[in-house]
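Below are structures written as structure tokens.
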Structure P
Amino acid sequence: MRILVTGGTGYIGSHACIELLDAGYNVVVLDNLSNSKLESLTRVQLITSRSLDFVLADLQDYDSVRELFSQYKIDAVIHFAGLKAVSESVNNPLLYYTNNLTSTFILCRVMSEFNVKKIVFSSSANVYGAPVSLPVNEQAILNAHNPYGKTKVIIEQFLSDLFIADNAWKIVILRYFNPIGAHSSGLIGESPTSVPNNLLPYISQVAIGKQNVLPIFGNDYPTPDRTCIRDYIHVVDLAKGHTMALDYIFNERDTSKLKMTSINLGTGKGYSVLEVIKAFEEACGFPVPYQFVERRLGDISEIYCDPSLAQQLLGWKATFGIEEMCKDAWKWQIENPNGFDD
């Protein structure tokens with residue numbers, strides 16, 4: 001079976017390509033390379049000893065997307081493509097709403113035209129906003145606090161309407177918590193093209209000397225050490241969740257269960273910013289300098305998930321702990337100080 005992976009050159013997408021190829025799927029990647037490097041796919045093919053197809057195109061270009069579906073027989077889609085920086089979305093909501101929504105609408109329009117109605121969508125824990133209770137499960141109210149998260153909520157609502165209108169669609173929405181780490185080979189990992197927006201790549205760049213000091217956004221949160229708490233998940237565990245979601249879509253014999261399903265992917269355990277720094281320091285063997293700065297717009301104090309539905313439906317469970325996540329992230333950084341530019 002041939003799977004279209006949108007945004008497949010990115011951090012999560014490239015790791016998912018490895019798992020898909022290893023699972024025996026054929027892969028076509030569509031990406032505009034706006035925030036990633038094609039080198040990631042060269043390394044994916046090196047790791048797996050398998051080839052894949054790449055199409056340079058933008059999902060907002062209907063004709064290009066349609067041409068891809070005309071050229072390849074696609075059986076299902078994993079949709080990663082989209083902008084994802086919370087702070088950038090706060091500063092430029094027009095960019096985020098235009099890009100993330102338009103690209104998804106065009107993709108699903110073309111999928112419908114070619115009768116390809118199986119999709120795994122890359123959503124986010126941001127859809128929950130500040131949860132009323134913890135751990136948060138899939139029945140919690142969606143109350144995103146920033147434009148990035150709101151685009152995910154809107155897309156989830158759109159996919160729900162798509163399914164209600166046409167039950168032939170098979171849709172799995174995966175709500176990620178905080179992916180970190182890298183492939184154990186050290187060949188692929190998170191490679192920001194500018195100053196990192198996320199905690200782990202920023203810590204890594206401070207440790208390698210590319211950044212001087214790690215800013216911690218706020219030390220006045222109502223948590224034990226006053227810093228934000230998140231549910232961190234190894235990117236390889238996350239990638240495996242996508243192959244298992246596809247298996248669920250393709251192999252579920254009870255057709256009454258084949259419907260639109262939203263599933264959390266996380267460990268179910270929260271770590272504070274300071275706890276992550278400590279784990280990373282143990283991985284690299286020396287202290288990482290940091291300083292407290294003002295809170296960042298759009299951030300919440302604490303969130304971690306109830307991952308039981310993923311185990312129930314997909315047979316999926318996170319296997320890596322925070323120590324392994326940091327160890328693999330450091331291996332990637334030390335072996336690739338300039339990311340894919342090396």
Structure Q
Amino acid sequence: MNPHPNCLSKQARSKLRFGIVGAGAVAQSYMQAFEGCHEAAVVSVADIRAEAACAMAERLRCQSYQDYAKMASDCVLDAVIVCTPPVTHPDICIRFLRNKIHVLCEKPLSITVQQANAMMDTATKAGVRLMMASKFRYVEDVVRARSIVASGVLGDLILCENVFASHVDMTSRWNSIPEISGGGVLIDNGTHSVDLMRFFLGPLAKVHVLEGKRSQGLRVEETAVVFVRSATGVIGSIDLSWVITKQRESYLDIYGSRGALSIGWKQSKHLDYARGEWVVLGNGYNKLLAFRNQIENFSRAIRGEEAPLITDEDALASVSVVEAAYRALRQDQWVPVTGPWSAPDLERTEIARQASA
């Protein structure tokens with residue numbers, strides 16, 4: 001997306017004025033991240049729970065609202081971060097976008113591709129930015145690892161494995177109420193997973209999903225294994241669970257023909273098969289730093305100073321892959337990922353490649 005006409009100039013170094021909609025768990029992380037931000041500051045918080053909005057606003061020394069629509073019309077804002085349940089994202093985002101306020105929306109951007117397109121169309125017509133939040137793209141180890149993959153030192157990419165499996169009691173959380181969340185662990189943690197897969201592998205062409213046993217009595221999937229195939233033929237596996245905890249040091253492992261990467265919670269490393277030894281490339285996952293990096297990238301994108309790390313295409317593709325994953329789960333078969341960001345001609349491309357080999 002090109003810089004918009006209402007972007008602040010590069011010389012205007014006053015902090016951008018942000019609002020936060022929703023004062024739940026993820027908003028608390030944003031609140032802490034803003035405390036070290038150079039580019040932006042929070043000037044208002046909105047939550048239907050007035051006491052929650054007041055508590056966060058008191059810590060941030062800013063104004064609070066119980067009604068986000070009132071905040072949109074009454075408060076002078078450059079941007080907002082939407083931290084509410086997925087089913088509310090389209091209405092809230094569109095309200096701010098129409099008021100020409102830039103929006104950083106927590107994942108998933110929406111439950112359906114149709115909703116996501118409507119949100120993007122509104123942003124385009126209003127001349128403001130809409131970006132999906134995806135914190136793992138802003139983890140420094142992930143950024144370093146992507147540079148290594150892009151350099152080609154791993155050789156041909158063969159396999160990518162992601163695991164987000166940790167026991168959490170979801171019986172009283174909105175994430176497990178399908179009318180609010182849009183699904184279970186697949187849309188919740190899985191949105192991060194498919195975005196990470198796309199970040200390293202490019203467009204995903206196909207997806208297949210198997211559901212595990214439900215032990216918490218939820219109406220949504222609690223454990224799932226997702227298989228993907230990229231446009232270039234790389235396969236990926238994703239383990240998702242709210243039920244089991246996998247004692248793994250890494251959450252993302254990438255294997256190539258000449259080397260491998262292991263991106264971990266406390267340390268990340270690179271393996272050169274020829275040398276046979278792992279080399280440390282980073283100190284692991286720093287959640288607050290990732291959130292802060294995301295806020296600052298979004299802020300500089302608003303100013304027209306740098307490109308957003310997460311593009312419109314990334315956001316729409318993320319929704320499309322998850323939507324396809326639910327179709328695959330229902331149909332118990334491989335399902336193509338559709339859209340201009342996908343690769344519907346994968347089979348034809350692969351047949352042509354094999355014929356020319």
*When distance in nm of label points 7 Å out along Cα→Cβ at positions 120 and 328 is computed for each of P, Q, the largest belongs to*: Q
_On Rg/Rh (Cα atoms, Kirkwood Rh), for residues 32-143 alone, which of the structures labelled P, Q is highest?_
P
*Here FRET efficiency 1/(1 + (r/R0)^6) of positions 168 and 216 (r between Cβ atoms, R0 = 35 Å, to 0.05) has been calculated and equals 0.15, so which of P, Q was it run on?*
P
*mean count of other Cβ atoms within 10 Å over residues 72-79 was computed and gave 20.5; which structure, P, Q, did it come from?*
P
*Which structure, out of P, Q, was volume of the Cα convex hull per residue in Å³ derived from, given a value of 145?*
Q
*From which structure (P, Q) was percent of Cα pairs over 21 Å apart, for residues 192-263 alone calculated, if the value obtained is 55?*
P
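None of the figures in this text is laboratory data; all of them are computed from the coordinates on show. Keep in mind the model is a prediction, meaning the values are calculated, not measured. Cβ atoms are built from the backbone, for glycine too; each structure is taken alone.
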